[in-house]
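Undergrad: Structures incoming, each one as structure tokens.
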Structure 1
Amino acid sequence: MKKTLFIVLPLVMLYTSCSNPTNTTDSARVAKGDKVYGGTLRINETEMYQTLYPAAITDIGSAHIANQIYEGLVKFNPKDLSIIPSIAEKWDIDASGTIYTFHLKKGIFFQDNECFPEGKGREVKASDVSYSFELLCTDSKDNSNFSATFKDRVVGANKFFEVSKGKPSGAIEGVKIIDDNTISITLTAPSSSFLFALASPSASIIAKEAFDKYGVDMKVGTGPFVFVEKAGEDKVILKRNNNYYGMDSLGNQLPFLDSVVISFLPTKKQELDNFQNGDLAMIIGLPSESIKDLVESQIGNFQNKPPKYILERSPEMASQYYEFNLTKEPFNNVKVRKAFSYAINRNKIVEDVLKGEAYGPGINGISPPSFKGYDITKVIGYDFDAEKAKKLLAEAGYPNGKGFPKVKIELNSGGSKNANVVLEIQKQLMDVLNVNVDFEVVPQKQKLEDEKYARAEIFRAAWIADFPSPENFLWILYGATVPADINQPSFPNTPRYKNPEFDKLFEAGKSAKTLEESYDFFIKAEQLMMDDAPVMVLWYDENYRLVKSNVHNLFSNPMRYRDYSLVYLKDVAPAAGKKEEEKK
């Protein structure tokens, strides 16, 4: 169900974005295609980044920063999320679909840093690729992405992980250095998503010198921007990598910007105030009522030619949900989980709490309706049914909520939306099931840690696609990622859901030879998982993006993937005749 925003103004879907006009420096230089060098792009993230060590990145804020510092063999095209070359110039895939041979570009250098002799970054070689993948396949507390990338995919990766014991040992059987500029990777079976995995920040190529010197605190890559400093607790500064190899299609040296400044304002009100004061380039995720008020009060800023602000609205590859702790009572009982899922009126949440800021209520599966050819309506989820919810809770041994234990929902701070939603859910559970559920708001870092160790009964959660496939959403419930020891952290399967049949269908979908065949397996797996109800899907995301019109090439895409190397700042000349009109 798509919501309508009642504003007498066309919502223009553009592939341009913006920043502070005052940030265009006096030293700005014109490039080919009338593009411009210079200036500072100012962006906000509502949560402080958690880590910039590639193998440990699990949150979108950290990924946004890491994608500017590091690069992998391949990356996403920010316009359409297709896979394009990065450190690799090209690659070949053999007839079996299992051997990938990557040919590296020459003349790519790591960023200058004290970890290198005389502080000068050296050229990237195939041995750096091999070393980076060995770290990604090492069993350590700082590696959260092995299961999403090489596990069960690359020949010898599982064995390497098992014997690594916190430190790389030997070589991965399926990773072969052919020469300084060529490396091959052999898969256990064909995989339609392997290149997607290589485009994630976790598969970034790093230098051994940097890891030896800084460990997981390293921030040295080959990317367009260099991590300069963390300005207190509220800002990160990235500066132009003058030795970056990248060129745009016109032959302009990238990046165009002098710097990128990322702030960490926790509320949308603060973010909007800073945007209107000229201190931010863009806002993502404003409630529709705030957008409506802004447009109506500043209509000229949207209708002028050129406009000062541009408003965009688009669905995202993102789902919002709550997850149950399946390791103990009461949510180890599937009837309790189903009762909770039926007790929630998602339409009311979307209409009254979110004010229409959603693609629609989450009444199907956990995968959002964003993947072409993947019909999420075939998955039967949970719509509001009070009588069915009451019946299931009674069958679970808690008639009318009698004897139901004390449980807590843990959620991260990050604006009023999360708090408003949990208050509505708390009310609905009391009204329908006569169950009193407590909640606690904690910092994002603590919430992520508590999820891994199952320290609450319910967690607020969301998933934004790492790559454009339902596989990425089903992976977070894959049982093979759950440790046998309850005292060990579990990620991404934080509910610790295990169903061998689901795992079998998921694995079949991963190794299917065609997209249609993989989607058929994934639909069956998703239905099976929803029948078990380890998560309570709430809504599928859709976001408003408010940007200033002098920023170009900050492309909008449903994964929120960002590449700041292409962005440049330039004010558009006023339309002809505007001066005469102003004189009148």
Structure 2
Amino acid sequence: MIDLHASPFHLADDDIRWVETTLDAMSLDDKIGHLFCPIGLSAEESDLQTLLDEFKPAGIMFRPGATEEVQNVHRYLQKNSKIPMLIAANLESGGNGSVFEGTEFGTQMQVGATNDVEMATKLGRVVAAEGKAAGCNWAFAPVIDIDYNCQNPITNTRTYGSNPELVANMGTAYVEAVQKEGLATSIKHFPGDGVDYRDQHLVLSVNTMTPEEWDKSFGKVYQQCIDAGALTVMAGHIAMPEYSKQLNAELSDQEIMPASISSELLNDLLRGKLGFNGMIVSDATTMAGFTVAMKRELSVPMTIAAGCDLFLFNKDLKEDFGFMKKGIEDGILSMARVDQAITRTLATKAALGLHKYEATMNTEIIGCEEHQALAKSCSDKAITLVKNNENLLPLSLDEHRNVLLIGLGDEPGMFGEEQGVVQKFKAQLEAEGFNVTLYDTSQFTMKDMMQSVEDFTADYDVVIYGAYFKTASNKTTLRINWARPMGVDTPWFSPEIPTLFVSFANPYHLVDVARVQTYINAYTGNDNTIEAVVDKLLGRSEFKGVSPVDAFAGQWDTRL
């Protein structure tokens, strides 16, 4: 039996009766549908109605869109679904996780760099208010991974840092702030990413910690967030071999599964040792970390049988529905386990009051001045001066008017008319009176390598790098890819001319520019951060950030 009076649900007797009567009224197909949370693929009402009629999913998540369209879609779904739906968004770094017009508060690592737990509370308040205004009731956040491996391409700035205590305290603050406003949180990605250098979107990733190491790090972080009342946990496609074998000594290497399909990690560790009583959702089952584990016909029902209560996203919803039904018929998944899973999903909805209250959508709060001011304060407090060995800063027009700006990154429009991060950075510097030349290597040939030091240094007073390698799925690295021919944009000239490097994303770029003597981490590429960086370059604002990771990446030469 599941104790619905207990944490994190805290349901009253009438709420529990709603859960029980709703479950009792479901047909087999209704129950199967309620095990799924697909991704939204269409805003057309006819397509939304077909989804509700054919599959009756428990929840849904759409990628961000225009505010009015997102609100209309969410309003239609709630009005026409027989059972209120969980409507999710990746509200990790701001209201822009649900709508385009939402406030981009700052990455979690930027919040971590403020070294102020109250900033995580402010992030939570902003995302909760703007998420609710868009019609969302479930935040796929906070990320409570620990960024132990500087080469991990998917954790990075999505985490609060590499200090378990900081991650735990900020994760807890976010959970409490968001759930106070009536949204569920989903702490992720259990059992913890950031140890491996691979991305579970692309390959099964591995947390190689021993049970003792995990208990002292990720275990403490999860325990603190669970004790704070997190309603849901997202199970990642991350294996943890040593812990799995301690919990089940009979497992062979071939039988070790990612947490999303691992009974020992979900039941013995998460529910047993950590005492989590809430709902468990799998991470997106379109990821290669999930799909490579076993045939999908088996993995679909096995995910629920192993302990997940909700199955996130689909390769093909109709096919997955059939796989789930066949899994029940074949005895892979019992009806008792199905009812248990749905009970926790319904209890999550009841804990949010979805069976009692209609969502209100206040458009005016999305991207409002108050939220932008909070985001600006985060930028100001987070930007970190990692190296200033030559005392180059502050810059001045008298000494540094002629600037060569070298843009690095993978955003579109780096050298075109689109206003990407580097272009905005350039515009800010020019607005201050600097003469800025953007180093365009796109048409360079070998002849362009043949430039004398004297000619190069005669044209410029300072070289500034602006780098924006943003953390996102489906990348294998966030390292710098230098331009051809022969890395012409590398800082080969750093002993000859003052050189400054500003990273607006990945905080570990010093590994590739170790001898650059002035280095800044900004963690986020939004407008507030770009403006704050320029203020600090000119000495109008002091650097206040405290690096939440080892920006020197453990290398001896990065400190020189």
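Undergrad: Here Kirkwood radius over Cα pairs in Å, for residues 242-321 alone has been calculated and equals 15.8, so which of 1, 2 was it run on?
TA: 1
Undergrad: With distance in nm of label points 7 Å out along Cα→Cβ at positions 170 and 402 computed per structure, which member of 1, 2 shows the largest figure?
TA: Comparing 1, 2, the top value of distance in nm of label points 7 Å out along Cα→Cβ at positions 170 and 402 belongs to 1.
Undergrad: Assign the value 21, calculated as relative contact order in percent (Cα under 8 Å, 6 or more apart), to the correct structure from 1, 2.
TA: The read-out comes from structure 1.
Undergrad: Taking helix-only ellipticity at 222 nm (-39500 (n - 2.57) for each DSSP H run of 4 or more, over all residues; to 500) from the coordinates of each of 1, 2, which one would give -7500?
TA: 1
Undergrad: Out of 1, 2, which one gives 5.2 for distance in nm of label points 7 Å out along Cα→Cβ at positions 98 and 290 as computed from the coordinates?
TA: 1
Every number here is computed from the coordinates shown, using simple stated rules; none is lab data. What you see is a predicted model; the values in this text were computed from it and never measured. Cβ atoms are built from the backbone, for glycine too; each structure is taken alone.
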